[in-house]
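> In the part that follows, the structures are each spelled out as structure tokens.
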Structure 1
Amino acid sequence: MTKTIDVLGLGNAIVDILAHADDSFLKDHSLEKGSMTLIDADQAINLYNDMSNATEASGGSAANTIAGIASLGGKTEFIGKISNDQLGDIFRHDLKALGVQFDTPAQEGGDPTARSFILVTPDAERTMNTYLGACQNLTKGDITEEQIANAKVVYLEGYLWDPAEAKAAFKFAMETAKKHNTKVALTLSDSFCVDRYRDEFVDLVENHVDILFANEAEITSLYQVDNFDDAVAKLKGHVETAALTRSEKGCHILHNLSEVTVDAITTKVVDTTGAGDLFAAGFLFGYTQDKDMETCGKYGVICAAEIISHMGARPEQSLKNFVADKL
């Protein structure tokens, strides 16, 4: 079967609601700076009522990555659950406007479309508070074997490991990918997510995943070590490819037994939301175009630089042109 999709993403379909906040706001609401916390419907209402002027923008970790790949010129598809409501319509429109194939049916009634309240402090750090809503209702019934077989890479976000049905969909996607020579890529998503499922994530990384994405905090948490070098030593040889991001230090790539380091791109940091997602977009675009690891890393750091230069986790310009200019 000829694969016509570069990357198929499975993830939480979320609309981001972004606002500026200071440290005192976080303290008043007992929010841990830089974290991602799951909240219920009542907490979502209360937080929204207390936020300053907010901007709505489609988000979700894997969806951001897929949007970035599409902006680079890649062929992409996304699977995620929305509700038949206003935010669901916004989410679908934004993906399709980028040329992303997104055919997952919206659910009728029940939980509304997910939303993540993202508070950006003056130091550009983002604190996320996510109401999962409809996106936690994703099941393996929303995925077809043909979709997996048709993709070069299936990209999964660690956040999917929370809801039981989504976890079953995650496992189905991985098992089906192996049958059809589709590479499995995983992002660990968040160090707090790693803390909840450490043993299971280690098993995924070492036995089921071909391409791993993680930042420094996530990979050191995974292996419960104090520094990055020790984490790399523990990971090396256990996964085919690992792209590890280190903020201003750029990225470190493991591929089989070789290692490559790529420097970050200097830029003014406005909002770090989506930095890892867009790094993964650049890297996977290069990977599916058969570029060498260093070039894949360069694509990643350039895309991350674009996203942190403005509010929101979707590119504000053509990444294809942006990357060409920076290279």
Structure 2
Amino acid sequence: MKSSQKTITLHDVAKYAGVSYQTVSRVINNHASVAEETRKRVLKSIEVLNYRPNRAARSLVTNRSDTIAIISFGTAFYGPGQMLQNIMQHAKKNGFRVLPSSLRQLSHEDVKAAIDELHELLIDGIIMISPIVTDFVVEIGELTGDIPFIQIDTKPKPGIASVVIDQMHGSKLAAEHLIGLGHRKIAEISGPLNWYDAIMRHQSWMETMKQYRLPCHMSVEGGWSAQSGYEGVQTLLKGGAEFTGLVMANDQMALGAIAALNEAGIRIPEDVSVVGFDDIPESAYFIPALTTVHQDFVALGEQSVEYLVSLIKNPKTPLHQRVLYPELVNRSSTAAAK
């Protein structure tokens, strides 16, 4: 049988062999979970159809394509964007080609479609950046089959490989910094509460306030932007909130909050101390320079790639969660309470 003009895909091979495309992928990647008779049938189909996707010929010999994929959502925002950038940099340093795939919506259909496409490309592993809460449960392991994968910036799940920065620890550092300076009236402007990071930071702020027997009712939900920080402060002030400390969900929101406080004639840090989160490069040049929580996105990129490579080289590597801890950077936007 001669191959037709159209490009032969992994799905064509699967149909010809009478198996699933996941089985074809397993055969190509030389996984042991395929019955010998099935393996022979798939290899014969590959030969008959002359199936040769990118790097397939070398992969059939080495069992590696030296390619990893990154499926991401929300990378227009600083945190996920930095995660993607650093993962790509460290993957390339380790000799891997990177295939980024940015999703407009984090739906089951979109995730499944993205992973289905990756099965065509003979990748070695997948890193998924999935920071928001969804109304469905994506069982990534069922979709990826035997392709190693890890998740970052997501809710921890037992039995799934992940690398995270401890958001609750970071939020506790921010609140305790203000409490240590003598502040007892502390407000919060959270991130959007359909994002895992925002939920964990907000939850930690509330728990810390309760731990020190301080009121935790002065909280407004924001949207990661400077505008939402500005509007959040206006909402607090219009509602009659009286606070000397302010915990912000990120540095961009802190920038807007500082503008709103200045506009209202409230001095920083003399009247209100402000703490941000992320330690973006510009935060050191805010007026005043912003006290904030530093997230080490470089280390996150290194750990993510290192962990995925270990799973690629040794599929028996134990699945666990690697946790990185943020640090407080003390600058001039905070001072002792008066």
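> Of the structures labelled 1, 2, which one yields 11, 41, 36, 11, 1 when P(r) over Cα pairs in 10 Å bins from 0, in percent, for residues 34-169 alone is computed from its coordinates?
On the way: 1: 11, 41, 36, 11, 1; 2: 10, 38, 32, 15, 4, 0.
Derived from the structure labelled 1.
> Looking at structures 1, 2, which one was mean count of other Cβ atoms within 10 Å over residues 66-73 calculated from, given that it came out as 22.6? Show your work: numbers first, answer last.
Details: 1: 27.6; 2: 22.6.
Traced to structure 2.
> Quick one: FRET efficiency 1/(1 + (r/R0)^6) of positions 266 and 282 (r between Cβ atoms, R0 = 25 Å, to 0.05) came out at 0.70 when computed from one of 1, 2, so which one is it?
Details: 1: 0.95; 2: 0.70.
It traces back to 2.
> If we compute Rg/Rh (Cα atoms, Kirkwood Rh) for structures 1, 2, which one ends up with the highest value?
On the way: 1: 0.93; 2: 1.11.
Going through 1, 2 one by one, Rg/Rh (Cα atoms, Kirkwood Rh) is largest in 2.
> When distance in nm of label points 7 Å out along Cα→Cβ at positions 258 and 298 is calculated for each of the structures 1, 2, which structure yields the highest value? Present the calculation step by step, with values, prior to reporting the outcome.
Values: 1: 1.5; 2: 2.3.
Largest calculated value belongs to 2.
Where a number appears in this text, it was derived from the coordinates with a stated rule and is not lab data. Keep in mind it's a predicted model, so treat the numbers as computed, not measured. Cβ atoms are built from the backbone, for glycine too; each structure is taken alone.
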